[in-house]
Structure 1
Amino acid sequence: MNLFRYFQDSVAVALGELVAEGALPAGLDASRIAVEPPRDPSHGDISTNAAMVLSKPAGVKPRDLADKFAVKLRAHPEVTGVEVAGPGFINLRIRDSFWQARLADILRAGRSYGDSTAGGGKPVNIEYVSANPTGPLHVGHGRGAVVGDALAGLLNKAGFKVCREYYINDAGAQVDVLARSTHLRYREALGETVGDIPEGYYPGEYLKDVGRALAERDGPKWLGTPEAEWLATVRQFAIDALMIGIKEDLGALGIRHDLFSSERKLVEAGAIQAPLEALTSAGLIYEGVLEPPKGKLPDDWEPRPQTLFKSTEFGDDVDRPLKKSDGAWTYFAADIAYHLDKYRRGYAEMIDVWGADHGGYVKRMQAAVKALTEGKGALDVKLCQLVNLFDGGVPVRMSKRAGTFVTLRDVVDEVGKDVFRFMMLIRKNDQALDFDFAKVTEQSKDNPVFYVQYAHARATSVLRHAAEQFPAAELTSEALAGAVLNRLTDPAEISLIKILASWPRLVESAAEAHEPHRIAFYLQEVAAGFHGLWNKGKEDATLRFILSDDTEMTRARLALVQGVAHVIASGLIVFGVEPVEEMR
């Protein structure tokens, strides 16, 4: 139950009554009415802007209209108080029995609490990682992988039908360089002295393994032969080998994609021509010369007539080239075809997770999606900023295996997938993130992943101890839902229940905003509330979870403990993190 949606319905009922009474005109647009937590919890439990958004079209002063709403809302059986504040906000206070009933909802739903039908089964395509298959994944790729995967988990929980996709950039100059670099290592594996790696080649140690594997498969077949004879074969061998490694690294992080799409197959199938013909028919492609941009010249600017897409008609800063000087398609042209392919597969809603270095590419891609789908398709791009690695405050910058960077697998093997996944989500994706090996593995309240996992482990520990005193049948979630929950009256208990009860709303709002990091903030809030209640019990024995002389109160508090465990587990599962029952 999204309790804020429940009270939004109550506000709608109040609006209908005021219209029926003639106090307000019919036909008012209620779409901008928000019902949400007040910014300051001391103002109440729920706040609505109904009076402010309706006052102008209704021709009534905001506070006067708020007073009319207040009269209606005071009659609500769950409302204990209504206050009009500021320019016309309406703040509601809700009776404790309503919150206690929400705890019972949590216990009956278990880890599925917060599951929503808001998405209505709408298909959404999330493309993430999509690293060039030219080397192992680095930590930056890992952040994008986690953001994309957590967003997919969040949208699934909110009722969307999600496809997790990886786009293999296996066409273009970079994979030809990969082939040449692999051929060099192949020659080395067959005993040739290759000397220093040529400028522009991939220097990492990982290609030695690929070169040896090629030598084992093909022997000296490609020695002394022209590049034109071996390039395509070696290129595909290297791509396949590196994609196996990429999939293994993602598997170590707990990530599985539903679909791997190939750029090369798209190009070879002639799929680029169709969308460009459609854009030409719509008058959106022309031959022209771009003005030189101010400042640093981008890679795709050339002072010559070019085939250009009118991306400025769809919000871009300049029109964009579709062909290179040699007549080959630009990457942008291939990406247009790829996104049209996604749309034709049924994904009008698309989300791409990219590295921050692709920021200049966002507007043109969104423009292309708008143009090709006649506004029916939407592309949201999540840019992931850099991850700065430290170990005890000292920067960590290089891996011998990769040559120039720390690999994702190095980090996951060091700290574990759950720690890595959670820490990648403690900041919004467009903010840089510091990752310190020493800090993320320390057991302290300053370590967010430990703090949250410890709350879950502490809750399960309480329930284990309770099992020594109660029959197992009395500690099931269903049984605890029937406990006398109105015994939970301490302000800290009610406050914690309110936090737990806000989980369904948070799932829906975070899914709508495409912001999985909100869950990390929320879980830390739940953990803080639970740890605070635990500490109160240490100071005041009457607030302990297990009271040997009061079975009824004990079962009510165990219900709250189990509710905490369910909600934390629900959030961690969205993240792809396993909730632990013991800290080691």
Structure 2
Amino acid sequence: MFPLHDSLDETLRAELAPYDDLTAALLARRGITTKEDAEIFLNPSYDAHLHDPFLMIEMQKAARRLADAILAKEKIAVWSDYDCDGIPGAVLLHDFLKKVGADFENYIPHRHREGYGVNVAGIEKLAKEHRVKLVVTVDSGITDIEPIARARALGMEVIVTDHHLPGETLPDAFALVNPNARPNETYPFRGLCGSGVAWKLVCAVLASAPELREKVPPGWEKWLLDMVGLATIADMVPLVGENRVLARYGLLVMRKSPRLGLQKLCRTIRADQRTLTEDDVGFMLAPRVNAASRMGDARDAFALFTTESEDEADTLAKKLEKANRQRKAEAGALTRAVHARLKERDEVRSVIALGDPSWRPALLGLVASGIADEYGRPVFLWGREGNMSIKGSVRSGNVHALALMRAAEETFVEFGGHAAAGGFTVRDDAVFFLEDRLVEAHARISVEDASGDDLSKHADAEITPEDATSAFLNKIERLAPFGMQNPKPVFLLREVVVREISRFGKGKEHLKLKIDVREGKGGIDAIAFFAKGPVARARDALAAGGRANLLAHLERDTFSRGASVRLRLLDIRLV
């Protein structure tokens, strides 16, 4: 049977007395243990709960330099990453610099030809062909020592805005704005995504140069939160603290945004812009933005969000949708190839590491995620990049991905990431013993280092199908948007009657159950998209009229009339 979380002790329950039992328990499990913190968490405020950008080390220096470059009409280049953090950051800086009349251009490295981060060839091109004097990075730069040194040698100054962890040496940039770069960082929140840091720079520039306010009305910068919210949710940074404010207000702006590209993309994927949620961002918008670089050129996604042409926005939205379909088809083929390899084995080890020179590295994170979910262990997949290096992605299952790679660091040329995911480059000869080294490292690392977030391994409460009402879901949604460190609540439904069982989707890969309510009067849907792992194993043994224990989230079925409540299945145990 699925375990339930322990009940709150009397002292904590008294402290959270203004809230019902479930809300109080959910708050406590997220580290919210006082009335004051609960009020901040449940009612995040743009005016009260965002931090002063000048608390970040070197923000003042960076903001003044960028403001001076704008006012002096120096040529500025915005160098951003190509994913759904870097692209939104590039867009918001584009919108700001255009608004203030700056002389600038956006540079987005090609994923397959140039790879991640700032590179020397691109820097030299900006210097010689475009006469750039100031480079501002977005979501990259913190580990790019040589390219930034080359920029300085060519007479350019570089402002690094990033959120990734640094290496042993910091780049010799004019200013380095990154809440995770220094142990003595004074900014009170370390969890910002790259676009969040870039937006903070915009706010600081406006505060540093009042003369720019003639072109930028007070409050205009709030309209950039559609991109900040998109990136904050898509990049899977912790949705707590300041990120909770940015994600909440980002969703509000997205729902009202006049941005043509966002409107067209929502229509193309049949998402209602007026009711966008974090699930729409994470499962529908972000994959299509990322598909641009995975399958072609990231500039298509950038152009989609910056164009003022309705025809161009329509064309680009359809292009991203086509790229995403291609991405899913190729990822599906790779997933089948991995399954075929695993079926040939006598046993599946504590870490799975597989690869093939023909596999496209840009798709391997998506494939690794599904395999990790299915097998409940870390999965490392690799392929050969356009520059002939062997690159791959890891998804962690139940282990801290970065801690595992650090424990086997001699195997990698380079690696990075966080608890849930990461990327790596391996020497050509090392792929032959990669899995052996990772299995050995897995056995060595401590439980503390290896553990991830296990809130989802327990049910937050036991409910009945009759409890799954819109009013009950409204109570849960007070804690939204959900994400890293604020997972969706998990509910146990005990011995429910499964009235109907059906599969749907092109390949019948999705599962839908109809669960009895009030002894057969009515029913509630329970859905599992791309049913895998324990759900897939139970699916084949289910029979109409049988009973089962379910572990599930509650959600709104936005495709049905009235947006009825349904269950999103996490696990099924037959009774």
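Every read-out reported here was derived from the displayed coordinates using simple, explicitly stated rules and does not represent laboratory data. The structure presented is a predicted model; accordingly, all values stated were derived computationally and were not measured. Cβ atoms are built from the backbone, for glycine too; each structure is taken alone.
To test your reading of the models, identify which of 1, 2 gives -0.40, -0.46, -0.53, -0.67 for log10 I(q)/I(0) by the Debye sum over Cα atoms at q = 0.12, 0.13, 0.14, 0.16 Å⁻¹, for residues 20-107 alone when calculated.
1
Quick check: 19.6 is what I get for mean count of other Cβ atoms within 10 Å over residues 52-59, calculated from one of 1, 2. Which structure matches?
Here the read-out was taken from 2.
43 is what came out when percent of Cα pairs over 34 Å apart was calculated for one structure; which of 1, 2 is it?
2
Compare relative contact order in percent (Cα under 8 Å, 6 or more apart) across structures 1, 2 and report the one with the greatest value.
That would be structure 1.
Supply the structure label, taken from 1, 2, corresponding to helix-only ellipticity at 222 nm (-39500 (n - 2.57) for each DSSP H run of 4 or more, over all residues; to 500) with the calculated value -11500.
This figure was derived from 2.
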